[in-house]
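S.K.: Input: structures, listed below.
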Structure P
Amino acid sequence: MTPKPEPSAGTGRTGWTFLTNHAHVLIALTRDPSARVRDLAQAVGITERAVHQILADLESSDVIVRVRTGRRNSYSVNPNVGLRHPMEAHRRVSDLLTLAR
């Protein structure tokens, strides 16, 4: 089960994290390339539908490659793709994944 985020200092607010759901799904796939959508949704704390959309986004951006093996999918991550936000455009996916280890 995913732990709940701690309240922000002085605000009492919860629910936000430093990384996006896209980053969380990518990190989860790196840890388990054959994870099912259900497993990814549970690990990240989002719906299966949201995971499907994120996987489609990551695949269309060449961040991941889906490989069909029988009835299952597995994913490989392209660590050389650049991050999308202008503030991180000088960094690669590999830099993000290094932080997540």
Structure Q
Amino acid sequence: MFHVVLRQSGPEWRAGEPLEAQSGLQEHAVYMDALVEDGFILLGGPIGDRRVVHVVDAASEDDCRARFAADPWSGTHLVVESIDPWEIRLDALGTNL
């Protein structure tokens, strides 16, 4: 089952500073790369200045929350805004997700 996870900047995110200048970036990047390698994150990236969207393959909302809670940036630089199940009905890219 697919879910769309929206995360927004948390209390330790330094607005106006680039991603590369944020504290703990290396640890966060390693963790996120592992989620991609595991097949959990299918798509992801920033939207706007303060939010990030991820499309994930997870059994439940609880599974999503647990995986993102282990991110070194969880609760500090990023907090979960919403998690919604997503049924893909249109796929012009032919990815057959």
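Read-outs throughout are calculated quantities, based only on the coordinates presented, and are distinct from any laboratory measurement. It should be emphasised that the depicted structure is a prediction, and the values quoted were computed from it without experimental measurement. Cβ atoms are built from the backbone, for glycine too; each structure is taken alone.
S.K.: A value of 20 was computed for relative contact order in percent (Cα under 8 Å, 6 or more apart); which of P, Q is the source structure?
M.R.: Corresponding structure: P.
S.K.: Right, next: Quick one: helix-only ellipticity at 222 nm (-39500 (n - 2.57) for each DSSP H run of 4 or more, over all residues; to 500) came out at -11000 when computed from one of P, Q, so which one is it?
M.R.: The read-out was computed on structure P.
S.K.: Once distance in nm of label points 7 Å out along Cα→Cβ at positions 19 and 83 is calculated for every structure in P, Q, which label goes with the largest value?
M.R.: Structure Q gives the largest value of distance in nm of label points 7 Å out along Cα→Cβ at positions 19 and 83 among P, Q.
S.K.: Still on this structure, I have one more. Of the structures labelled P, Q, which one yields -0.27, -0.67 when log10 I(q)/I(0) by the Debye sum over Cα atoms at q = 0.10, 0.16 Å⁻¹ is computed from its coordinates?
M.R.: Source structure: Q.
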